[in-house]
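Engineer: Structures are listed in the sections that come next.
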Structure I
Amino acid sequence: MNIAIAGAGIGGLTTALCLHEMGFKVKVFEAVGTIRPLGVGINLMPHASEVLHRLGLAEVLQAVAVRTRCIEYRTKYGHLIQSDPRNVAAGFSAPQYSIHRGDLQMILLDAARERLGAQTVEAGKSVAGFSQTSSGVTVQFDDGGTYVCDLLIGADGLHSNVRRQLHPHEGPINYEGTMMFRGALEMDPIGDGKTMVIAGNHDVKFVTYPISEKARKLGRALTNWVAEVRNSQPRHIYDADWTREGSRDFIQSFKDFHMNDMDVVDILEKTENVTEFPMVDRDPLSIWTSGRVTLLGDAAHPMYPIGANGASQAILDGRCLADRLAANPGPQGLQDYEEMRLPVTTNIVLSNRQSGPERVLDIAAARVTGPHDRIEDLITREELDEVAASYRNVAGFQRKGK
């Protein structure tokens, strides 16, 4: 069976590797002419890391990515609201990794080219659409060319042409009202050099974590950060380009952030390259699959980057799709994949709109009035634990025995 994948991002490449492992012939088409390690830092949840370990990528991941010890949720005054462990010692089957998106994409790309063949991933081939019959799919490219295959997987991202053909009347993407400013700075480690920090609240939030194991071993930290500022009520937005250069006006919103182990404003001001991107998603779809065509990753379920689940869910999609097709090759396997993954990702999209695990920030912000308040006097441990456990259940990563 010959399967085509539109998009050589994290989801598309993971899917290619999983399908190859199951014995399928795979061809990946990527719109950009040269695939380069672009982007910002991301996190891989333990259940997604487990998929990549199964693909034999544990050694290279551990050489490149930082194994996250925990996520610390803090107030803008520096109070520790909650520490949520994310490592194997906490009972997870695999580590959480913090890594540069481009580094992860290159790891997957190198593995795909080595295992599937150098010509498996073809750059500069933008999938414009498709036609299909009961026996196959003809992929259509922007340059007028075509490719005939048995199945087509649309892993072509937020602005997916495959999704657009399947759902032509969907309308624009949804803008939550928050602008995200991103950057990375090499600096001294924050704390133990393995901790992700999320501070503030829904309106003004600062996220930071180290993304380079090589830098960590040298006593330094390549520190990825995201500064979020909510400016307006949710509305529709037509343009979402994560490469756009960001202004520096947002920094004033963080003047009253005071952490005992970092100077937030100093980090923001010293970062040379800052980009901005609106926090966007799309309403969950009722179907992903039509005949011999289906969707995967951001093409299927773009979500707010809360709970660090975007890339992780795309990886889980790829594993599930390969397993379902191995059990039932052809269109029915695509339907089986959709039946398993669509409800799960729909719940995550909707949960992220309600702040997901970061809801503890808003609980604290509503009760803490200043730096001298005591978190333990205002919020119970049971209340915080319920938020964390609930989101782990929604996102599908649990500790062993839980």
Structure II
Amino acid sequence: MGRDLFAKCYAYEDARRARAAGWYPYFVEIQASTGAEIVIDGKPRINLGSNNYLGLTHHPEVIAAAKRALDKYGTSCTGSRFLNGTLDLHVEAERRLAEFVGKPAALVFSTGYQTNLGVIATLVGKDDVVVIDKLNHASIVDGCRMSFGETLRFRHNDLEDLERALQRAEDRGKLVVVDGVFSMEGDIVDLPGVVEVCQRYGARLMVDDAHAMGVLGPTGAGTAEHFGLTDRVDLIMATFSKSFASIGGFVASEFEVIDYLKHHARSLIFSASIPPSAIATVLAALDVMKREPERRQRLWENARFLLKGLKELGYNTGATQTPIIPVIIGDNLTTFRFWRELFDEGVYGNPVIAPAVPEGTARIRLSCMAIHTEAQLSFALEKLQKVGRRMGLIP
């Protein structure tokens, strides 16, 4: 009869053991949310585990826009963008997002994950090479796997290693893909250096700005704006599930590139369109983002406050430069126990272990929002001190 396909499922014990020990930290059921606080098991907790950087998920204008779209268009487009799933809202969002990031055109996908899959797998053909940072997001890695080209990796933010990879690519078509802000480290790509190397070897450059959009740059337009290099980045991609308080993603580039993706990207053509309420949310969030730059200022003030407090307590926060702050523990089981004790004290963060981060660098990933109060962050620091000392993780 051969081997049972489900054998690996029956043999998988890791999650069951963690549940039995009371340390299982995933698929936690959130019962209510005010943004900066969430309710789990009937108890409020400070939410330091969200990518809601500008705190727009509960903004009354954003919620009102989503409700209006529900009334006008219903709950779903019930089809793909290619056929019956393109609304005037999608077209308006593409026009305004392209303008926001300084590119001629943009294309909206149903998720950020699908955006990376569609762009990379479509542009990188069998005679091409895609070169990626080793700490890039998994969606970039999966996009490379789905392409027919060769994938080369370079050491994190290492320009010499990037150059070695591009030298191997010789005269083939080359796409370099990097995160603008690395989601588990919180550091920023050396974009000026990457741009210089790409231009030296004739490589096109794509920046995934999922965690930079709304956060970096004078207007929040991301990493390229932050460094003043918008004209030298070929593709700017971002998600809607962070600062835009919704779900979906987009890519911006030249008209011809966007038109090609429209007609060839399988993750666009064969997937249902982003719902009306979700795209209306994006448009409203963009309005607020432009009108209330003080939100970004508060976000950075909160990030500096939390990072300073963690360093003073003696925690290893890595090389973060952004509102993403890793508290690096190292050992997986200790990290799970640390997460549970913080959780019981009323602080919610994200435990992250390999392969999402390198082996031996398991961590609690904390992230700030513009709507956190100093009192909430001080409470979190107090609990981080209490738990860290009790566990012998800090002096």
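Where a number appears in this text, it was derived from the coordinates with a stated rule and is not lab data. What you see is a predicted model, and the numbers here were worked out from it, not measured in a lab. Cβ atoms are built from the backbone, for glycine too; each structure is taken alone.
Engineer: Where is FRET efficiency 1/(1 + (r/R0)^6) of positions 113 and 385 (r between Cβ atoms, R0 = 41 Å, to 0.05) largest, in which of I, II?
Structural biologist: II
Engineer: The value 0.8 for distance in nm of label points 7 Å out along Cα→Cβ at positions 57 and 281 was derived from one model only; which of I, II is it? Please list the in-between numbers first.
Structural biologist: Values: I: 2.4; II: 0.8.
Derived from the structure labelled II.
Engineer: Volume of the Cα convex hull per residue in Å³ computed as 167: which structure among I, II?
Structural biologist: Details: I: 137; II: 167.
Structure II accounts for this read-out.
Engineer: Quick check on the output: -13000 is helix-only ellipticity at 222 nm (-39500 (n - 2.57) for each DSSP H run of 4 or more, over all residues; to 500), derived from one of I, II. Which one produced it?
Structural biologist: Details: I: -10000; II: -13000.
The read-out comes from structure II.
Engineer: Once distance in nm of label points 7 Å out along Cα→Cβ at positions 33 and 329 is calculated for every structure in I, II, which label goes with the largest value?
Structural biologist: Values: I: 3.8; II: 2.3.
Max of distance in nm of label points 7 Å out along Cα→Cβ at positions 33 and 329: I.
Engineer: Follow-up question, since we're still on this one. Work out the source of 0.05 here, i.e. which of I, II gives that when FRET efficiency 1/(1 + (r/R0)^6) of positions 17 and 193 (r between Cβ atoms, R0 = 25 Å, to 0.05) is computed.
Structural biologist: Details: I: 0.25; II: 0.05.
Attributed to the structure labelled II.
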